[in-house]
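Next up, some structures in structure tokens.
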Structure 1
Amino acid sequence: MKIAFDAKRAFHNKTGLGNYSRSVINTISNTLKSDQIYLFTPSVNSNFNIPNHNTNIVTPSIISNKIYWRFKGINRQLKKLNIDIYHGLSNEIPHGINTKSIVTIHDLLFLKYPHYYNFIDRKIYYLKSKFACKKASHIIATSKQTKEDIIRFFKIKESKIHVIYQSCDDEFIYPSNHEIKDETLKKQTNKPYILYVGRIEERKNLLFLLKAMNKTQKEVHLICVGNKTKYYQKIHQYISINKLQNRITFMNVNNTKTLSFLYRKSRGLVFPSLDEGFGIPIIEGMYSKIPVVTSNKAIFKEIGGKSSYYFEENNIDSLVQKISEIWTNSSEREKRIQLNLKYVQKFSSQQQAEKIINIYKMT
């Protein structure tokens with residue numbers, strides 16, 4: 001069988017969709033060792049160390065327009081290579097595709113929360129996602145919530161959609177425990193802290209967490225990891241007005257080993273996001289053997305299971321209480337960590353690959 005992947009994210013996104021793409025490509029190529037894997041990408045960089053034994057990279061010709069190539073031009077090469085299945089790993093497949101195709105839909109948040117997206121991006125996301133869902137032979141949704149959203153917004157038959165949970169980077173599952181040589185990092189993690197991981201944007205709801213921090217005991221420290229957007233101006237202003245500078249630290253983390261270290265050293269992860277298609281920091285936290293705090297919204301309870309800590313949505317006092325519970329050592333805290341560690345094993349890259357391969361065989 002010849003399987004082609006949209007590998008742009010695998011090569012060019014360091015987190016999120018990039019991690020998902022790399023995980024799927026690696027595990028499937030290692031499982032289907034007698035099959036040929038083709039990675040379609042506008043360009044190649046060092047973010048992705050690809051498997052060598054059965055993997056081929058396909059890029060556009062020098063004179064091709066890379067945007068048009070990914071939008072439609074890929075089809076010519078799919079036909080020339082006699083590709084059996086094309087898997088769009090990030091909400092889209094080529095326009096006019098005739099090859100049998102599968103698409104992974106991660107979320108439709110741009111439809112649920114349109115005010116967080118500009119008009120042009122929202123329109124493009126809508127057209128690409130709707131076409132992919134209508135045209136693809138099968139749809140993979142990364143959560144039950146995303147499956148429900150696909151049915152709701154695009155009127156797709158339920159039988160066409162398969163929920164397959166994603167995993168996280170192996171560094172969180174099998175940490176290398178490498179020595180941290182950065183003296184600044186050592187100093188910042190030398191005292192207890194809770195951790196926030198996520199883009200610094202409005203939907204991730206960091207300001208809500210800061211308001212809770214303002215009501216917790218003064219010894220609670222917060223480390224925030226994520227790329228900043230213009231929303232950071234509101235965050236910075238709130239911190240300054242409420243004199244939280246000594247309790248909040250922002251860090252730029254460019255490698256998974258350091259991020260894994262930050263998880264494992266923390267008192268716990270607080271994930272206050274308003275909504276997600278999955279919420280990968282939740283399983284990163286569970287694999288890192290720390291407690292996880294998130295809201296009681298359905299998607300987070302779906303991913304976080306029965307033993308995570310849930311605060312009432314939009315209730316700051318409830319979040320303050322949960323932070324207090326994970327901050328202090330207790331038998332309950334340890335029990336939840338161990339139960340989560342057992343529960344999170346279902347989010348494995350190998351199980352993910354096996355379920356995806358079953359869909360390939362059905363297509």
Structure 2
Amino acid sequence: MLTIYGKAHSRHHGVELKDGRLSKSFESPRRAETVLQRVCATNLGDVVPPHSYDASHYTRAHSDRYVDFLATAWAEWKATGRTGEALPLVWPVRDLKAARLPNFVDGKLGFFSMDAGAPIGEHTWEAVAESANVALTGIDHIHNKAHAAFALCRPPGHHAGREYAGGYCYLNNAAIAAERALANGARRVAIVDVDFHHGNGTQDIFYARNDVLFASLHGDPNDSYPYFAGYADETGEGDGHGYNLNLPLPRGTAWAEYSAALARVVTSVRRFAADVLIVSLGVDTFEDDPISHFRLKTDDYLSMGEMLASMALPTLFVMEGGYLVDAIGANAVNVLQGFEGAR
């Protein structure tokens with residue numbers, strides 16, 4: 001299996017507001033570097049850099065003004081004389097009137113974000129754009145008749161909505177790849193999100209669409225981030241009604257319960273008759289992950305890969321979460337090896 005990997009991410013490592021204080025983010029460069037080491041150690045396949053794509057590929061999934069903001073936010077922030085990373089200090093909450101886009105960067109940061117987990121620093125845009133290009137290169141590889149590819153994206157993307165960043169995510173790599181697949185001629189694309197946290201951004205982008213099926217297995221939002229999305233009764237709206245499948249699972253979920261839910265997803269994807277499968281590959285379902293509470297074990301990821309392979313679709317894996325750095329490489333690559341071994 002081909003792996004696509006870029007090095008620009010290594011210059012982006014921000015802070016996050018967690019447990020009442022600012023600290024270095026769990027979403028660190030070592031995550032991607034550790035996965036890459038495992039890819040090479042297991043001889044999974046060739047590793048190539050991403051191609052370059054212009055921003056018009058990103059605006060199929062995001063608005064023009066949001067992408068423009070991400071590209072220019074650091075310069076606007078720096079122009080105010082501040083040198084630390086840019087974080088929002090106010091959000092347009094429910095009891096405010098319809099939010100209007102402010103002119104000043106502090107207002108823009110709140111307007112275009114869902115939380116204080118997506119800081120913008122000097123090299124953030126470079127890393128974010130390359131991460132999207134990694135996913136785009138992967139889906140073009142699928143278009144050129146490859147059975148599978150692994151987009152080793154960092155930063156991750158599935159919490160990024162059409163017009164907001166959050167949860168370490170800025171551009172939604174899986175959504176951008178899905179739009180590219182449709183532009184390449186696919187009629188229907190399925191996105192299966194196996195990250196512990198609900199892919200609220202992906203849901204936001206495709207919620208009223210019937211050409212993309214979004215299915216997510218995740219921690220119950222009553223207890224788990226992102227809290228305000230991921231409930232089972234969120235099934236899509238308008239043309240998209242019935243094309244959004246959320247399977248929230250309780251604390252302590254182990255492989256027996258998880259695999260039963262994944263089997264439901266497999267059935268739904270088969271019924272949808274997708275041409276392409278995109279897997280938002282988060283391995284923060286691992287039993288020792290520091291910010292999650294499922295109980296999957298390293299060997300379970302081999303079985304996960306086998307189940308994903310059973311859909312018999314051209315498949316792009318897009319890296320999302322997983323925050324126990326010592327285990328992320330083995331767990332992520334186990335999914336890929338399980339997938340390859342089941343073919």
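Quick notes
- At a computed 15.9 (mean projected area of the Cα convex hull in nm²), which of 1, 2: 2
- Label whose coordinates, when Rg/Rh (Cα atoms, Kirkwood Rh), for residues 10-137 alone is calculated, return 1.02 (choices 1, 2): 2
- For 15 (relative contact order in percent (Cα under 8 Å, 6 or more apart), calculated) the corresponding structure among 1, 2: 1
- Parent structure of the calculated result 2.9, given that distance in nm of label points 7 Å out along Cα→Cβ at positions 50 and 298 is the read-out and 1, 2 the choices: 2
Laboratory data are not the source of any read-out in this text; all were calculated from the coordinates shown. The model shown is predicted, which means the values in this text are computed figures rather than measured ones. Cβ atoms are built from the backbone, for glycine too; each structure is taken alone.
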